[in-house]
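Right after this note come the structures.
Where a number appears in this text, it was derived from the coordinates with a stated rule and is not lab data. Treat the numbers as computed from the prediction; the structure is a model and nothing was measured. Cβ atoms are built from the backbone, for glycine too; each structure is taken alone.
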Structure 1
Amino acid sequence: MKVTFLPLTVDAARKLGARPLLDQAVRTDRAAAECWTALLAGCHSSARRDLGPQLRRLSEATSMQVGSLWWFAEGAGHRKRVAGAQENLEEAIADGDGQEFALAFVGYDHAMASAVVCANSVQARKVGEHRA
């Protein structure tokens, strides 16, 4: 399976065996590719409107994967980075700016993958073990 816009997120989900997250990341990647095509063609198609809900579904899938407690407590910084990156994406889509869209997606993918990896490293610690 070839992914273009979310390679880090897809890789993190695959390595963790997080099937629901992986499936949603792949769906979101497809929606991003369709949106990208619409942006490049200058179209105001449904592909541009459909990406926002897919991004929200991916955030929900990530929240389920990392756990609500981590997502809203220790992972709050990651959650805010993801939300900020998502806002940048939505602005780029609204502006019809393909270059801004591509740059924003790099930031979004990095923020999302970082959250997944960091949450997993916390969960992998043994009881009573602390950060170095």
Structure 2
Amino acid sequence: MKWMYITVWRCIAILFVLLGIIGLALPVMPTVPFLIVALWAASKGWPQLETWLLNHPKYGPDLIAWREHRQIRRRNKIIAILMMASGYLISWFIPLPMWLRITVGSILLVVAVWLACLDEYKESKEHV
């Protein structure tokens, strides 16, 4: 039964690493949030992937700051909020029911406020 538990967590980790990789190519899809979920899943059943993610030269500092302090960089906050706002504005050019627009807008507003209220960390010059 333990092998099934580990397999499920590894599949989740792989899925979110792949989504993070897709996010590298698509500007509307962020990378770090997917890697945070991948890190969480890897911590449950794939310690080697967890270590690799935490030691990654580009994304490791963001993942460590999130895991240890629930902090993100100001730049990432701004980008995330702007991307959510842009996506929401674009949705107004697509024929959607009003209830859906209001629901999505409300969810995005709550997430944006939550993001804005998160603590920030300043990255060291070696990671810039």
Structure 3
Amino acid sequence: MFLVKTSSSYPSPSPSPSHLQILNAERRIDLTSHIVRVYLTLKVENTGEAPAAEVLLAFPPTQFDRLALVKAAGTVGKKKKKSYLPLEVHPSARPDAPNGTKYYSISLLKPLGKAESITLEIIIY
């Protein structure tokens, strides 16, 4: 199982979480082959004042070590004119991680300002 945590891109003397809120989450699991794929669709909104430039996906260490690939894309446009822009995803170490939690950081193309939202499409192998 995994959790989603959000963070701000702007450093501060004491790290504090940004105010990103997941408005909608959908998970689909593909078991049609010997490689299990998990597809996540997350609509994330910045409810805080500060811009947020990354979203963190949190995993327990045992699951994190068994993942082969994590990819993400941001959606642009609406309905029939929707397109997907690939986003950078990389492992991220957090010194304050509870119980050895490990993270993947998804870098947004542009920071989300106050009341802005983005839909993320994430695939996990």
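Source structure of the calculated read-out (helix-only ellipticity at 222 nm (-39500 (n - 2.57) for each DSSP H run of 4 or more, over all residues; to 500), -24000) within 1, 2, 3: 2.
Ranked by relative contact order in percent (Cα under 8 Å, 6 or more apart), structures 1, 2, 3 are topped by 3, which has the highest value. Taking 17.6 as the value of mean count of other Cβ atoms within 10 Å over residues 78-85 derived from one of the structures shown (1, 2, 3), identify that structure. Among 1, 2, 3, the structure yielding 17.6 for mean count of other Cβ atoms within 10 Å over residues 78-85 is 1.
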